[in-house]
Structure 1
Amino acid sequence: MKYKSIFNVCLLTAFLLTATTSCDDWTEMEIHETDVNGAKEQNPEQYSVYTQNIRAYKATKHAVVYARLDNAPDKATSEKYFLRSLPDSIDIVSMRNADRLTDFDREDMAMVRADYGTRVLYYVDCTPGDKQNAAIASAAEAVRAGTFDGITLASSVPVDAATLQSLADALGQTPCLLIFEGTPSLLPEAQRGLFCYFVLDISAASDEYDIETEVRLATGYGNTAAGHLLLAVTPEGTLTDYNGVTRSAIAGAAYSALNMETPLGGIAIYNISDDYYDADIIYKQTRGGIQFLNPASVH
């Protein structure tokens with residue numbers, strides 16, 4: 001089974017190709033006294049059609065692409081740190097520094113949520129026990145306020161039922177997206193249903209056998225449906241499939257997600273900013289992974 005998208009996720013639309021100014025070409029922030037009009041200002045009608053297509057695509061059943069962004073660095077020297085520069089077709093972005101958003105972050109979040117239908121999540125590292133309760137409370141408050149679309153809870157150790165209950169209580173009836181970065185067996189089985197997706201870190205895997213082992217542990221011992229699993233990799237490295245074909249880690253994860261006995265929910269990309277630089281186009285591997293998962297009907 002393969003998923004088909006309804007529009008070109010590579011973003012090779014005519015109005016973007018003809019735009020005179022593109023932030024894809026930026027490598028560092030500069031201050032200008034004159035205003036620079038982007039595609040939205042240059043051709044509002046085509047931009048409106050383009051964004052409607054993106055939102056429609058994200059509303060259909062397709063393989064999900066999740067990214068973890070190290071936003072708000074102490075010193076921003078490149079566009080790679082900003083949400084606005086990520087490929088528009090990414091479904092979900094988790095902000096690693098959600099507790100210290102900059103004005104640029106807030107502006108970008110408003111734009112990608114409204115225009116592209118991207119869901120932006122508040123990242124919480126649950127491993128440090130002395131800080132997790134305060135972090136969960138802050139995340140829930142931000143979701144209730146409408147600043148974020150949900151929460152990523154990450155842990156490499158078991159999370160107890162009381163912690164998850166405090167999360168559920170803090171959110172109340174607020175509709176939101178919850179994702180757990182970690183194998184499902186780290187959570188009490190009765191509360192795994194709180195989460196829409198589970199992100200399996202396969203960045204240390206070398207081939208499809210390693211990946212299948214992790215997936216079988218999650219679906220068997222973790223008792224979680226394959227469609228709720230996302231394979232997480234970093235831009236560097238490679239993965240080799242059972243046929244001996246070696247691909248970049250992102251493309252390899254996409255291949256495995258689609259070709260498991262039961263297709264998985266999609267992929268996740270850690271350290272996505274490492275994929276920013278390329279002579280041809282920014283986020284080249286990420287865009288390729290999106291195309292692999294959800295081939296465009298027109299190329």
Structure 2
Amino acid sequence: MLPLVYHPDYSFPFPGKHRFPMEKFSLLQGYLRSKGIARGDNEFRPGRAKPALLSQAHCPQYVSAMVNGTLESKALRRMGLPWSEGLMKRTCIAPMGTLMTAQLALQHGLACHLAGGTHHAHYDFGSGFCIFNDQAFAVQQLLARGAVETVLLFDCDVHQGDGTAAMLAQEPRAFTCSIHCEKNFPVRKMHSDLDVGLPPGMTDGDYLDVVFDTLERLLDQLQPDLVFYDAGVDIYAQDPLGRLAVSEQGIADRDRGVIERCRRRHIPVATVIGGGYDDDRDALARRHAIVIEEAATIAALSP
């Protein structure tokens with residue numbers, strides 16, 4: 001069984017012309033249902049994190065202002081999303097979804113979150129459509145509970161995981177790796193434990209060589225108890241915010257290769273969907289589904 005984590009409140013009524021495709025989460029789940037990958041028996045629904053729990057990872061004053069809708073306009077502009085009750089509901093659920101995905105991965109070897117990857121969220125501010133950092137939150141919870149001793153955060157979104165790098169910079173048990181387009185958002189990069197900046201226009205072959213060589217070296221070096229894999233699809237050649245030139249086949253090869261390399265070593269993998277932007281929302285949902293389709297194939301072949 002491949003556990004899938006999803007909540008129907010991940011998508012809610014949202015400005016249709018906004019750059020962030022809020023409806024992609026429900027479209028993704030609908031597509032996976034149509035393919036028979038998402039079924040009642042393998043879908044898990046996370047709860048909503050209370051402010052006190054989120055404040056274990058984020059600044060309590062920031063969490064309070066965010067939840068209560070009192071964040072100043074400058075901070076809202078930096079975040080890039082219009083505040084609403086619906087936004088806050090899904091924002092407090094998604095970190096719990098990534099934590100649940102990690103717990104299921106530790107139990108089953110592999111699990112997928114139909115959201116997550118909010119890697120631009122920092123300790124005390126939101127940025128780049130990210131409010132609370134789901135992976136940093138989940139890692140801190142797992143470490144505090146003694147569920148893992150060493151974690152690798154392998155971020156293949158086209159944008160650097162600056163918030164994740166900053167929030168986990170003082171946590172030696174969490175290794176942050178970001179493989180991203182160097183000349184892209186954010187302009188001011190943070191220092192991950194390992195940053196691999198790629199030139200604009202890189203295509204499948206060169207990209208996959210970098211991803212796989214980097215991953216294999218890190219798995220050998222760290223021997224982590226868990227890998228968080230941010231499978232951003234904004235590396236796609238036609239993504240309006242991407243600047244790389246990777247094909248959909250290249251995305252599939254990447255996702256399959258990353259998961260296989262971890263599972264071959266019996267290392268659990270928790271996937272999040274990361275970034276992806278396209279005015280054709282159905283095509284975008286199918287692109288986000290690639291990592292889950294590859295995971296489903298691998299899970300079906302596992303003994």
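Using the calculated result 48, 42, 42 for Cα extents along the principal axes in Å, pick out the matching structure from 1, 2.
Comparing all candidates, it corresponds to 2.
When FRET efficiency 1/(1 + (r/R0)^6) of positions 117 and 141 (r between Cβ atoms, R0 = 25 Å, to 0.05) is computed for each of 1, 2, which one produces 0.60?
It traces back to 1.
To test your reading of the models, identify which of 1, 2 gives 4.1 for distance in nm of label points 7 Å out along Cα→Cβ at positions 77 and 261 when calculated.
This value belongs to structure 2.
With Rg/Rh (Cα atoms, Kirkwood Rh), for residues 93-244 alone coming out at 0.94, pick the structure among 1, 2 it was computed from.
The read-out comes from structure 2.
Can you say which of 1, 2 returns 27.5 when mean count of other Cβ atoms within 10 Å over residues 157-164 is computed?
Structure of origin is 2.
Where does the value -13500 come from, among 1, 2, when helix-only ellipticity at 222 nm (-39500 (n - 2.57) for each DSSP H run of 4 or more, over all residues; to 500) is the thing being computed?
The value was obtained from structure 2.
Each reported figure results from applying straightforward, stated rules to the coordinates on display, with no laboratory input. Computed from a prediction, not measured in an experiment: that's the story for all the values here. Cβ atoms are built from the backbone, for glycine too; each structure is taken alone.
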